[in-house]
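These notes open a run of structures that come right after.
None of the figures in this text is laboratory data; all of them are computed from the coordinates on show. The structure displayed is predicted, hence computed values, not measured ones. Cβ atoms are built from the backbone, for glycine too; each structure is taken alone.
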Structure P
Amino acid sequence: MDFDRRTLIAGSLTAAGVAAGLASSARGQTAPPQASKALPPGLPQPTETIDLWPKGPPATLRVPIAEVVDERSTDALVTDRAVHGVTRPRMVVFRPDRPNGAAVMITPGGGYTRIVVDKEGYEIARWLTARGFTAFVLFYRLPGEGWSSGPDTPLADAQRAVRLIRHRARDFAIDPERVAAMGFSAGGHLCADLGARFAAKVYDPADEADTLSAKPFCAAPIYPVVSMDPAIAHSGSRDLLLGPSPSAALEAAHSPDRVVPADAPPHFLVHAEDDDVVPVENTTRLHAALRARRIPVEAHYFANGGHGFGLRRAIGKPVEAWPEMWRAWAGTVGFA
């Protein structure tokens, strides 16, 4: 692949997508996360959103919180936004010029402290739409912010998101069966959790969309947090998800490698062996668990890449190839 800065920031947002976004706003959908910093000129920003819970999330907050977007980049041409305090979880929609009938729900990372907007959200979505996929970036509720649903809070949003995409498949010219999940870091944990616990009852049905399956066609946890075993867990994600002193049973229940069902979807795994934030053992354990269950899985381990490479930090390294490797693999399982 030929990635450079211009490639990363130049993605296209179609006129149809913009028009749909205006219609979405007219229907009262919550806008995408906003930042006060001026955005790079010529970088199209998405406008179409889908609120997950029109009547409010199926949980209560211990104390009120407010949504905050932080801009962490000092480069005027590249944004690196992150959001926390999400109380109106929603998907931001990216429509391709020529839909190929497949959809990908993206769960960005952020250590369950925040949700990355650009690096593991919008940039990935633009890459996907340029290749015909309809992309949905999920801004989910964070488990450490006091929701009564506790560690199941992000999973409830992810399940609901997949069901809503399927429910509205005709609106996006997609096959309702071909809805994949892709997640990064802590969002990779959410992706893997969805791949393992898509059938878990973590909220009461809200409407007819909840009669549909939340099982993704396939799942791609990228450099994911997986295990809650203190020996290899990302401690920050573990503490925010489970609290400071979880029981062994709670650790097991929220370690996707420990709860892989017999009907789990095919998985595509990527991790760098020099990851100094989330040990590569998180992925090797999930890989082994999927193989033990005879679930189709392909795993790629790169010597160099560190953590959080996404697209922009993979440039010039062998790990740069991972998106096209995923795309090729997706064809082998009938997704693309």
Structure Q
Amino acid sequence: MSYTSLISYFILFIVLELVYFKIADRFNIIDKPNHRSSHTRVTIRGGGVIFPLSVLAYAILHGFENVYFVIGLMAISTISFLDDILTLNNKIRLGIHLTSVLLLFFQWDLFSISWYWILAALIFVIATINAYNFMDGINGITGGYSLLTIITLYYINEKVTRFTSSELLLVVGLALLVFNFFNFRTKAKCFAGDVGSVSIAFIIVFFIGELILTTQNLSYILLLLVYGTDTAFTVLFRKIRRENIFEAHRSHFYQYLSNQLGYAHILVSCIYISAQLLINILLLRIAVTDILSACCLLALCIAFYLFIRFKLEGFKKLLTPNAS
């Protein structure tokens, strides 16, 4: 992709984001702080709309490559945007989500393989989308973490193995740069909203799925290890405490760091991004070609996460029902 094209995309995404800010301000699409929020200011919600729009712009200019993926992305993004504004029926929302995932599976040509791999893929996709939605709670974390993932995928595509379009990766990366300019700051201009967290999760899942199917290497799931670990163990701890895991909460470790310990949002986001960066480096250097090394990396990271979390929060708070 030429520098002129990159600059053109970048300018387009800035313009689209600024236009959206005007629309959001006009129609009062804002996020007001509540008891489970990690922020204290009224802020524009839905700034992550730039993510699906970036893919749509690329698709229009390139003859709608990966058409099933694009249709699925636009469907899940639209329903998520409406969910940001309105209170939608859960059956409708879940129906659109499932339809989008099935379209993604058609894009991957997944229905030609054994049913248990399809089930595993369904769990992976749904879990990743939910994890992204859960983790989108402080400034910079969604945009920064996703940008790191896209950069890593671009490196793999260029230096390790070709599995997708480098141009599309660059376009998504530019959209993330624009979003981060407005979100990765102490006082964010906008939040991603459901439309942002769900759509970027869908996009990243598409790329990682392409990578795994091309290489037949499941180790690349570790590119999402930090988000996966925090989400999985937070749900587990809530289940142990006999809490309703479907209710809104502030139980994630990143929320404890920012809310209880008072760490700045940007600092917590940088901690999470740096941890995933280290994992990505180790994965590409020593673990990607050796399943045993990948398993050791997984076990080591989980053990370190649990040690730090129990050290800071304590066993009682994490494991005891109604503990303060």
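Suppose FRET efficiency 1/(1 + (r/R0)^6) of positions 43 and 91 (r between Cβ atoms, R0 = 35 Å, to 0.05) works out to 0.70; of P, Q, which structure was it derived from?
Working: P: 0.95; Q: 0.70.
Source structure for this number: Q.
Upon calculation of helix-only ellipticity at 222 nm (-39500 (n - 2.57) for each DSSP H run of 4 or more, over all residues; to 500) from the atomic coordinates, which of the structures P, Q produces -8000?
Values: P: -8000; Q: -22000.
It traces back to P.
Taking Cα Rg over 2.2 N^0.38 Å, for residues 131-242 alone for each of P, Q, which is largest? Could the numbers behind the result be given before it?
Working: P: 1.08; Q: 1.13.
Largest calculated value belongs to Q.
Looking just at mean projected area of the Cα convex hull in nm², which of the labels P, Q belongs to the structure with the highest value? All intermediate terms of the calculation are to be shown ahead of the outcome.
Numbers: P: 15.6; Q: 16.6.
Going through P, Q one by one, mean projected area of the Cα convex hull in nm² peaks for structure Q.
For mean count of other Cβ atoms within 10 Å over residues 171-178, find whichever of P, Q sits highest and give me its label. Before the final figure, lay out the partial values.
On the way: P: 17.0; Q: 24.8.
When mean count of other Cβ atoms within 10 Å over residues 171-178 is calculated for P, Q, structure Q comes out on top.
As an exercise: FRET efficiency 1/(1 + (r/R0)^6) of positions 115 and 267 (r between Cβ atoms, R0 = 30 Å, to 0.05), calculated from one structure in P, Q, equals 0.85. Which structure is it?
On the way: P: 0.85; Q: 0.10.
Label of the originating structure: P.
When relative contact order in percent (Cα under 8 Å, 6 or more apart) is calculated for each of the structures P, Q, which structure yields the highest value?
Working: P: 14; Q: 22.
Biggest value here belongs to Q.
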